[in-house]
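What follows is a set of structures for review.
Laboratory data are not the source of any read-out in this text; all were calculated from the coordinates shown. Note that the coordinates shown come from a computational prediction; the quantities given were computed from them, not determined experimentally. Cβ atoms are built from the backbone, for glycine too; each structure is taken alone.
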Structure 1
Amino acid sequence: MQGSLRPRSQLQPRILFATPEMSDFVKTGGLGEVAGSLPRALRRHYDVRVLIPGYRQVVDRFDHIPVVAHLPGHAGIPPCDLGLIETGDGLQVYIILNAELYQRDGTPYGDAQGDFHDNDLRFARLSLAAAEIARGIDPSWAADLLHLNDWQAALAPAYLAWSGVRVPSILTVHNLAYQGLFPRDSLGRLGVPDTAFQMDGVEFYDQISFLKAGIFYASQVTTVSETYAREIMTPEAGCGLDGLLRTRSAQGRLAGILNGIDESWDPRTDPHLATRFEADDWKGKRANAETVRRQFGLAVSRGPLFAIVSRLVHQKGIDLSIAAAEAIVAEGGQLVVIGQGETRFEGALRELARRHPASVGVHVGFEEKDARRMFAGSDFLLMPSRFEPCGLAQMYAQRFGSLPIVHRTGGLADTVEDGVTGFTFGEASSRGFGGAIRRAFDTFGQKKRLNAMRRTAMSRSFGWDNAAMNYSALYARAFGNGHALRARAA
């Protein structure tokens, strides 16, 4: 999908980007990165504002947050104030202010005991706030289009439809596996009409599905790579929503738009690296490898350095990486790991490091500066995800000259070219993964070919401009050809 970023009229269309997380304040994964970058890429051509909940990590950044509107309660959804702040580069961000709902320890979604028990209310409040901004609750600014992200904001187009207000909306699905499922008895407190609890509505196997509601009611649905858009229309990857997604696709209302990465992922300028470098400066890359080896307590080595920078969960194929580690060490390679996740994988990785202290280093946790150093220092990135809607680590790695070894799925298939910028395999198994790792070892022994692949990988930009153009074309489609923006004062 291609399109022009020129605005549709002299008045810039107003886009509200509603998201449960944003990298400026809080992030748990790729969605936070997208929410920190895409609105900024779009705002050169649109009047873009972001809407996020007022978590403790957000509110504590400010001495004072000006309140621009009061959001009334609705059914069991509590009232809130709506604050508005401006980031250092001028991006305006709405913040939903309700300490009881949002200012808690843990992640935006839960703590050590699990998900918060009232996540239905917490994120219905986010969805309803987006709908209220579209309806003009802030007298100085009303959205012409809602760009909603994941299940946490997906009820917004439904709330608009139930109130009889027509405002175009885009729902971006970052991971279909997370649907926002809640018991049927939440209907009343969420203000969901009984008539909407049906197949053509919010009902999903006798539960309420926030994500299904968004897919059904939104003007357009996107996901974060072209391959993943095709995959989720199959029973194998559709998580029970493949039929509805095939319908939306047949209507011309489902698209895959690949995420990007921001300009900070550049080894020539990154301040976190031991040595900054560029393509063909392989001495500089080796200096970063030596730093990573020292950081993890590994032996000096002339063999390849493999890295894992990932959540340590089944989806990411961590079990496949653990199974491959012994062969990597036996062939003279080394492995460094940073991430956290399932206890069983954390324990298995620590045991690997205990058995091979000179060859395997593991840090359970995550610091972005350490991740950047690992991309810069490693020769290969292991990323055998069973499914991957988009993925960002494989893009970061290529920019830093680390060749990804990936399962050919979702955004991995769309961003890694086999034998050119990395290595791909088709079967999510130890056999398929092992074959790709053997090819990586062979390439490491052919320095001319290795450096040519590194050079090509580092030339890939993966910037946000292309995604911004594609979203612009989709916004135009959502508005409709010739459809005038809502009348408003200039």
Structure 2
Amino acid sequence: MPPAHAAPPPQSDEEHLRRLGYQPKLARRMSAFGVFGSAFNVICVLAGCMTMFSYGLNTGGPAVMLWGWIGVGFMVMFVGLALAEVTSAYPTSGALFFMAHQLGGPRWGFAVGWLNLLGLIGGICGIDYGAANFTGAFLNMQFGYQPTPLGLFAIFTMILLLHAALNLGSVRLVSVLNSVSVWWQIVGVALIVGLLVVVPARHQDASWVMAHFVNNTGWSNPIYVSAVGLLLAQYTFSGYDAAAHMSEETTRASVAAPRGIVRSIWVSWIAGAVLLAGLLFAIGDYDTVLNTTTGTPVAQIFLDALGPTGAKVLLIVVIVAQLFCGNAETAASARMVFAFSRDGGIPGSGLWCRVSERTGTPVAGVWLSVAAALVLALPALWSATAYGAVTAVNVVGMTPAYAVPIYLRLSRRGRRFEPGPWNLGRRGPLIGWIAVGWVAVVSVLVCLPQSAPVTVDTFNYAPVALVAVLLLAGGWWWLRARHEYAPPVQQSAELIELAGEVV
């Protein structure tokens, strides 16, 4: 999208970063396709749609799953466009918190940083635990293994360690994996849907797929059930800020990063709609799919439609895609930890902002991210509904963090906003206010109880996690951070030019 009245772009990425107040430390080796891949891979329809499929079957059924995907995707496009515009002006690894700090001041930046961190860690936890579930389903088909909470947690832990190892390598490795993953997902969706269309002799009719409503939540109000059922789509459509977090490692970041955000959303929107439709049309007996012995309804759909061999092949395709997705989310989280620590936003910042001299990657940030995700998943050992709560944690942390920089850019505080080379022009304010309104609605929805009656096992602890993180952040702010948290102040082009003349 061409600029409307943007300031002339800096001569180089490094000059732009210095103008924002940072000295380059990370290796800038990621291409435009790689940064798009990082966001697309974190959204990952083969992770979000698949792992939340059981949730959708119980919370509204096919009608809410399909129409909810289309509606939520449409609204998320507004959020992505508005966020991309701000990203173009502030392409840093800190992304959301740095934008909020520049536009609203240190308290705004500090709060957004903690929200963003909660969302990213919740994302790693949700993605990797979902991959563990699908791995358990594959082991059940292949070896008769019966997934247990402890067994799934062990698989989850091994997946976390795999992603830590991959992210301790070079930035180029992360970029290559992101690029490969894009094609893996696109081809994977085409393969899955193609086989589900061609092989089964019988399919559900269109009226059933588009209108069949199922309510196994315990709540009696269909409007309420439909509203909480939107979590399937909203959870999947999160994490596209990964493109912004990779900015300091991307060439032409002020254009490549915002484009990566927007492209990742619309490509995922189309791919997810096709994937959900293919799965829903292929459902045989609804109760059999819900109560599958594999532990994963999607695996049962594959099994009923294609037989054991075909089901195993497609499960491998899905698991590999989920591993790519978790790897990209770990990379984004590690960059966020590095950036937030660099500015003194986390206890022990001096440790967490360390960068490997050999690979140019934030090693400490990688380990903190996977360790925190491991802790966040612990309730899954005793609660069967914990996974839905973890996904809500991801959304309740991430989504408000998207809205704050957009809101500050629109409010009086945003008068200091200087558009980057990628911007929305006169359409920016309208798109921005629609985005803020949608985020306000979603933030309420993901905090609502998902099942009734509300018990220890069915409780949605996303609001508790949100309050706990805000209390921790508030306590750290008053104890130390208000004196230590200090992102740099953006410098004017004139000041940089004057400094250059003096030197």
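Overview of values
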{"item": "Answer label among 1, 2 for the case where Rg and Dmax of the Cα atoms in Å, calculated from the coordinates, equals 22.0, 77", "result": "2"}
{"item": "Entry that produces 69 once percent of Cα pairs over 11 Å apart, for residues 164-203 alone is calculated, selected from 1, 2", "result": "2"}
{"item": "Which of 1, 2 yields 15.8 [mean count of other Cβ atoms within 10 Å over residues 236-243, calculated]", "result": "1"}
{"item": "When distance in nm of label points 7 Å out along Cα→Cβ at positions 84 and 244 is computed for each of 1, 2, the largest belongs to", "result": "1"}
{"item": "Top of 1, 2 by relative contact order in percent (Cα under 8 Å, 6 or more apart), largest first", "result": "2"}
{"item": "Per FRET efficiency 1/(1 + (r/R0)^6) of positions 284 and 404 (r between Cβ atoms, R0 = 30 Å, to 0.05), the highest-valued of structures 1, 2", "result": "1"}
{"item": "Per mean count of other Cβ atoms within 10 Å over residues 340-347, the highest-valued of structures 1, 2", "result": "2"}
{"item": "For -10500 (helix-only ellipticity at 222 nm (-39500 (n - 2.57) for each DSSP H run of 4 or more, over all residues; to 500), calculated) the corresponding structure among 1, 2", "result": "1"}
